[in-house]
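Pasting the structures in now, so scroll down.
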Structure P
Amino acid sequence: MSTRMGILGELPPAEMLARLDQVVSEWQRADTTTRVQPALHLIAVVAQDRRGDDGMYRLRMDSTVIQRVYNWAQSRQAILFLDVQAGHSTIQQELPRLLPWLARPDIHLGIDPEFYMHYDSARRRPGARIGTLTAAEVNHAIEQLAHLVTQYQLPPKVLVIHRFNRGMLRQAGSIRLDPRVQVVINMDGWGQPWVKFDTYANCCVSEPVQFTGFKLFFKHDTRKGDLLLTPREILALRPRPFYIQYQ
């Protein structure tokens, strides 16, 4: 397991779910006017530093893994996000196999441009440099999710796009919104509070799309001795983030 991923995979399921319960309670106390919706986030397609048999630098989680995490989510009345880090593959290639899962009303989609390397002419591995996605690819994901909502008469889908610099998402102003899909630009940078606030302003506020999110890292945000930002500190941001993720 890569240490760059922070706390991911370190806790046994029962302890991880107890941590989720604790965080949800903290947020509910901080904002009693808004019901907190718990969620789990599974990287269903994980970028790799090795080519693999097909040369795509990514590992697909099988249905057993997805079902296991989905069961954990259901045990907490939580929704589930399936995240895609495509490596040298694309969202167009990876999304079809996840559509049966996304057809469920409580499963949503995340995409992480940092690990999309198909535009890199040097064919470098994920992690060697920061990857990128375009609005056209985001629009493709929106269209696929919107189609599911209509086909299966689902509530709106959520699409989370992780971002910690402007170059990760190109032509953000050309993203086509659809009432069937709620698009969240999630501030995915780690570091000291002032760094995170600057990143939020640069990636979410100065180039708005629809909704904003804010990610907190239990380890990376506190490695220089800073305390983890509290729910009340995050709620003071403008615009107020709708989606909060912990790693």
Structure Q
Amino acid sequence: MSDAVRYAVEGGVATLTMDQPDNRNALTAALLNGLADGLAAAGADETVRVVVLANTGPAFCAGADLSAGSGGQAAVAPRAGLADILAAIQDSPKPIVARIAGHCLGGGIGLAAACDVSIADDAARFGFTEVRLGVAPAIISVVCLPKLRRGDALELFLSGERIPAPQAAEVGLITRAVPAVLLDGEVAAMVTKLLAGGPGALAAAKRLVYDVPGLERSEGFRLTTEISQARFGSAEAAEGMAAFRERRPPAWVPPSGRG
């Protein structure tokens, strides 16, 4: 695991904390490698049910590592690119929650948009600042554009303007913005809700959101019928329905969530 990203598991939750406060968690090779390693570790750990992506310092992620120079050389070789990280977040069968405590720029918005749920400190600011550096928000557009109306995307991409977190939530880039004092509580409450869902059911529900909108209608009905039949026939569904009838928590709910 890279020193740029701290990894910890507790109560079925893996927390990946981007820990490069001195460079505002820029997307260095070390940070990208750390995210890749952390996501892989969380995916391979059967005890992990939910992943939280967090940060230290004044920025969630400042985007590209400009200190590497025009040649893009870095002391650490990247084993994963930003596109790989964004794909890994969305392809993960486990829900991934972003806890955004600080500003989020450029590629950092891609991380926030790729996560399944993103909750931000309402003092944070978000900006597609690439055009002001002579580049474009190309890779992150893949995960950001599905969340934005075309008019909002054009204004934000072309202006490079930084907007407050509540506006980022209003246009759909993140789930919601809350006062800093409420951030940890909001994230914890969301994690508790996610832990109440069956692991297989959560994975299936997540895939519906990412896959169905791009399908032609008949193909959509075919795929969703298969998913529905598989879920209703699963042992997880049998346990969930038995728990409902018996008015008890299903077996997958951790003891801490049974009060």
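Bear in mind these aren't lab numbers, they're just calculated from the coordinates by the rules spelled out. Every value quoted in this text rests on a predicted model; they were computed, and no experiment measured them. Cβ atoms are built from the backbone, for glycine too; each structure is taken alone.
What the table below lists for this structure:
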read-out	value
Origin of the value 46, 41, 38, where Cα extents along the principal axes in Å was derived from one of P, Q	P
Mean count of other Cβ atoms within 10 Å over residues 135-142 - highest-scoring structure of P, Q	P
Distance in nm of label points 7 Å out along Cα→Cβ at positions 23 and 215 derived as 4.2 - corresponding label from P, Q	Q
Entry that produces -8500 once helix-only ellipticity at 222 nm (-39500 (n - 2.57) for each DSSP H run of 4 or more, over all residues; to 500) is calculated, selected from P, Q	P
